[in-house]
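Undergrad: Structures incoming, each one as structure tokens.
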Structure 1
Amino acid sequence: MVATPTSASKPRWYRVTPDRFLLALLAVEVLLFLSEQFCWFPFNQHKGWTVLIAVAPLGVAMLVMLVWLSVSVLLRRRFQFSIRSLLVFVLICAVVCSWLAVEMERGKRQAEVVAAIQESGGSVLYDYEELQELDERSPGPDLLHRLLGEKFFAYVTAVDWTRATDCDLEHLGEFTQLEGLNVDGSQVTDAGMANLEGLKHLDVLSLEDTQVTDVGLDHVKGLRQLRLLYLARTQVTDEGVKRLHQALPNCQINR
């Protein structure tokens, strides 16, 4: 009687294998990335937290895989995973590291714009600072400050820039969470107002003593969060104010 070869039995559904471990890691990273886009969790509201949380399970996974391999060698047990899983692991490492690099670059650009504003006599307010008593310390451990940058964990929420020009406003796109902007007495014109269209969180905007006209106000109509707008001593007409009020009925316009 000839014995027929038997195929290797598949691991039971509850058994942890390297392949399944890597798939679970992939699911965690995808969840974290989506949560960053749609703000599902409280930590998504804090700058830099999500990407660091994404780095943590990747580091833990690499440590676990190393220990797992060492124990398997010592006990002479199989430690095997498919080429597909290896490619998945490499992809996870590449994506998470790229994500971290992008966030670091954003923090660097934000710091450069802040420095330019301060050099021209302006000022900024970060999300961790109190309006009455400023806290000069950015959130996060000192070690991470040295590795990632001083303001990696901080959003700029308010800008006071009375010497701003139209070209200067192009850099405000780095402040994705900007809520207040004051350019009173600056050289801002209708051309510069186009740079405000992406500031979806803008709550207060002051354009007093600028050269803004009705044409410039058209760029503000898409700012649904805008609550206060100051237009004293500008070239905005009653008709322009009326059109803007129709687009933003909840915005208080002061002339």
Structure 2
Amino acid sequence: MKEYIKQIISEARDSLQAKNLAREYLQARILQFLQEKGMFRDWIFHGGTALHFLYRLPRYSEDLDFAFKRPDKSVDFKEIVSKIGPWFEAEAYEVKLKINVSKTVKSVFISFPGLLYDLQLSVRQTESLSVKIELDSRPPSGGKTDTSVIRTYVILHILHYDKASLLSGKLHALLVRPYVKGRDLYDIFWYLSDPSWPKPNIEFLKNALVQTGWDGPEISQENWPLLLGEKLNTIDWHRAVEDVRPFMERAPDIEMMTKENVLKLLHQL
């Protein structure tokens, strides 16, 4: 399988894109593992990587984010993800797992030591390429789900939040985080540039805001563009742009994500 990754990255424009493509392949394989273990009966895919895989958001991502569909049920996250290591090791990968189940959002860092060296993308044998999985075991209520069959290196049948709920997730991240991640900002810019995208799932967004201690005004379909615009007016725009730059599929696209363009799209709503 490492030979297949070498084929994938052979036409990359630079080493940064090659690393992103290698990680994307590993993410697809991890999704394949979860599918084979039946996780998509209960694990809802969301976040930036979901947008990339499902709707071709033109930026790469580092994490795989999930929400547990049945928060009234228990989930043995550690038992499931601990099997990822042997699954990849059967294909001659070296894998290290760092699992944390102490919080509501359970996580695992999956590291592939030496892979970048084998792919001639690093001169250090110890440098790792990593993918993080996060599972929210108590997500806010109100999210609507859908399923999609997609092919990115492998064929996947994925349970995920629908478009309106995915948008709500991004709005929640932008409104509550103390600092704005450029990746979230680019995702909203991408959303707003397509007027056919549905309005956010306001019930889901309200419940997410309450869950995280939102002390702002009650949000609605009418005022969310205003509230988001107020937040975006306070951010370090240069820092946000530099945060997302390494993850762009097409480097020139980031030049269009200006403060003026994003606020103009919000104003048109």
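Undergrad: One of 1, 2 was used to calculate log10 I(q)/I(0) by the Debye sum over Cα atoms at q = 0.11 Å⁻¹, for residues 18-161 alone, giving -0.40; which?
TA: 2
Undergrad: Name the one structure among 1, 2 that distance in nm of label points 7 Å out along Cα→Cβ at positions 66 and 226 of 5.4 was derived from.
TA: 1
Undergrad: Taking relative contact order in percent (Cα under 8 Å, 6 or more apart) as the criterion, which structure among 1, 2 has the greatest value?
TA: 2
Undergrad: Please state which of the structures 1, 2 yields -12500 when helix-only ellipticity at 222 nm (-39500 (n - 2.57) for each DSSP H run of 4 or more, over all residues; to 500) is computed from it.
TA: That value comes from structure 2.
Undergrad: Another question, if that's okay. Quick check on the output: 0.35 is FRET efficiency 1/(1 + (r/R0)^6) of positions 58 and 186 (r between Cβ atoms, R0 = 41 Å, to 0.05), derived from one of 1, 2. Which one produced it? Intermediate values should be presented prior to the final figure.
TA: Values: 1: 0.35; 2: 1.00.
It traces back to 1.
Undergrad: I have 1, 5, 10, 13, 12, 11, 9, 8, 7, 5, 5, 4, 3, 2, 2, 1, 1, 0, 0, 0, 0 for P(r) over Cα pairs in 5 Å bins from 0, in percent, calculated from one of the structures 1, 2. Which structure is it? Each step should come with its number before you reach the end.
TA: Values: 1: 1, 5, 10, 13, 12, 11, 9, 8, 7, 5, 5, 4, 3, 2, 2, 1, 1, 0, 0, 0, 0; 2: 1, 5, 12, 16, 18, 17, 14, 9, 5, 2, 0.
So the calculation was done on 1.
Since every read-out is calculated from the coordinates, none of them should be taken as a lab result. Values in this document were obtained by computation on a predicted structure and should not be read as measured data. Cβ atoms are built from the backbone, for glycine too; each structure is taken alone.
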